[in-house]
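Engineer: Structures are listed in the sections that come next.
Please treat every number below as a calculation from the coordinates, not as lab data. The structure displayed is predicted, hence computed values, not measured ones. Cβ atoms are built from the backbone, for glycine too; each structure is taken alone.
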Structure P
Amino acid sequence: MKPGEVKVCVLRIEGTNCETESFQAFERLGAKPEMVHLKQLLGQDVRDSERRNLMDYHILMIPGGFSSGDYVRAGAIFAARMKSKLAAPLAEYIREGRAVLGVCNGFQVLVEMGFLPGLEGVMSQTPDAVLTTNDSSRFECRPTLLKYENNYNCIFTHKIKSGQVLLIPSAHAEGKLLFPQDRADAIHKQLEDNDQIVFRYVSPDGDYAGYPWNPNGSPRNIAGICNPSGNVMGMMPHPERVFHRFTHPDWTRGFSSELGDGRVIFESVLESVTKRF
């Protein structure tokens, strides 16, 4: 398959944002992205010509934002609406090895649906984790440094060098990844053993550090994880916002390339998909 044949579903509902940047990231690399409203996949309140089938797409991206106002919990309503009719198709989608990326609010949705961390099969019936309020109790919008810590299990990151540090901005109020207190240590070990931890927050020296380098207080500085198969990834920072180098906050210093640090994530998954299908 060629990149121009890869179809990408950029899913949106009321309150999502960054879907345009996400669309453009894939489009700039030659793929065929499409903005798809959830109602089009559910077949609700749309004409027949507007209906869409999830299985027609090779990549599903759930972008950031504040879907449905983030009422109840961040991403909870979006997840419940998806789960009502798409739980089985999405589970099959993932079993087939198709790619799913959740960024910020999208990460929250995947956790709420039980697709991440995915320790009990493709989808847990109840969430195994939560992305809760930042330790600062406020919205944090700042550049964050992410160290790549996966051993190339994840299809979204195989073009990143081992141990490489990327500058990818964060913008969230609920990004602290927590697991049930009585199982937290066991789950963290399981994530390590399964090679599911993709990114950790670090300081400019590449060391694990607290606030402000870890903007939300996530234990063990986890910024992004994948499922055991590596084809579903969730991360709080926004790679689509740094597709180009000139959208970095320090782009005037040492500006030697127009390639932004987030671009490699989209390049990696497109390359993986073209080899898979």
Structure Q
Amino acid sequence: MRIAAIQLGYDDDESMPERIERVSGLVREVSDEHGPDLVVLPELWGPTGFDYRRWEGLAEALNGPWVSAMTTLATDAGVTLHAGSFIERLPEAGPDGRTLANTSVLVTAQGGRTAYRKIHRFGFGSGEPKLLEAGTEVVTVEIPSGAAEPVTVGLSTCYDLRFPELYRQQLDAGATVFLVPAAWPAARVAHWTLLGRARAVEDQAFVVQCNTAGTHARTEMGGRSQVVSPSGEVLAEAGSDEEVLVVDIDPAVVLSTREGFPVLADRHL
């Protein structure tokens, strides 16, 4: 299974329509050149991860133009596309009274669509918790792998990576690959790489982390996207600038790792 993670770099000068056009071109270019089965984009690359003031004005419904554009892009490129996330305008206010959510979307080349609303909101009472509803559902989905059997992937976003219980639930739902788009800042990028390896080792699963580069809203982003094997080996790692990682993984390695070192059979909680 070939995976391409596009670590996007951007600043405050590029408009959202300009960025969508540029990113769409990148996805098509990567798809034409490398023939990936799956392309992964970062969290909130359109409305930006830390410019909270823009979110209300850039929010869209789940059936709005951004999701439609990403669905068309996946079909045109002939790939499964984890399009990162956008600010979703909810049909109605949630339990916290918020009408927005940080929602990631995965679309297949055939037009199938799966959405995940970020469960763990970053900000310690401000930022995301102040503006966004928290998701409530653990989401996994089967996608084509390029091999005979589809692969079950688990969807999470950025700050979710700090909460291992989410990945245990994805594991129990059959996930063998965890997809983690992010807008993780440079100030804590060491945690980003460490936690990705920890989730891979403790759940004996592949972890695909796609972060953002550049600086926006006076926040320097961390980059360092990576793909980690079920044994914790970093198969590919990006630097701090815009970069594309292309990695071939063998989904069968998950089963052989779990059979060779059956630690998961000893779980009691």
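Engineer: For which of P, Q does distance in nm of label points 7 Å out along Cα→Cβ at positions 149 and 173, calculated from the coordinates, equal 2.0?
Structural biologist: So the calculation was done on Q.
Engineer: If we compute mean count of other Cβ atoms within 10 Å over residues 37-44 for structures P, Q, which one ends up with the highest value?
Structural biologist: Across P, Q, mean count of other Cβ atoms within 10 Å over residues 37-44 peaks for Q.
Engineer: Now a separate question. With distance in nm of label points 7 Å out along Cα→Cβ at positions 13 and 229 computed per structure, which member of P, Q shows the largest figure?
Structural biologist: Q
Engineer: Assuming 23.5 is mean count of other Cβ atoms within 10 Å over residues 77-84 as calculated from a single structure, say which of P, Q it is.
Structural biologist: Computed on structure Q.
Engineer: Here is a follow-up. Taking FRET efficiency 1/(1 + (r/R0)^6) of positions 61 and 253 (r between Cβ atoms, R0 = 41 Å, to 0.05) as the quantity of interest, name the structure among P, Q where it is greatest.
Structural biologist: Largest value of FRET efficiency 1/(1 + (r/R0)^6) of positions 61 and 253 (r between Cβ atoms, R0 = 41 Å, to 0.05): P.
Engineer: Who wins on mean count of other Cβ atoms within 10 Å over residues 85-92 among P, Q, i.e. which is largest?
Structural biologist: Q
Engineer: Identify the structure, out of P, Q, from whose coordinates mean projected area of the Cα convex hull in nm², for residues 101-196 alone was calculated to give 7.1.
Structural biologist: So the calculation was done on Q.
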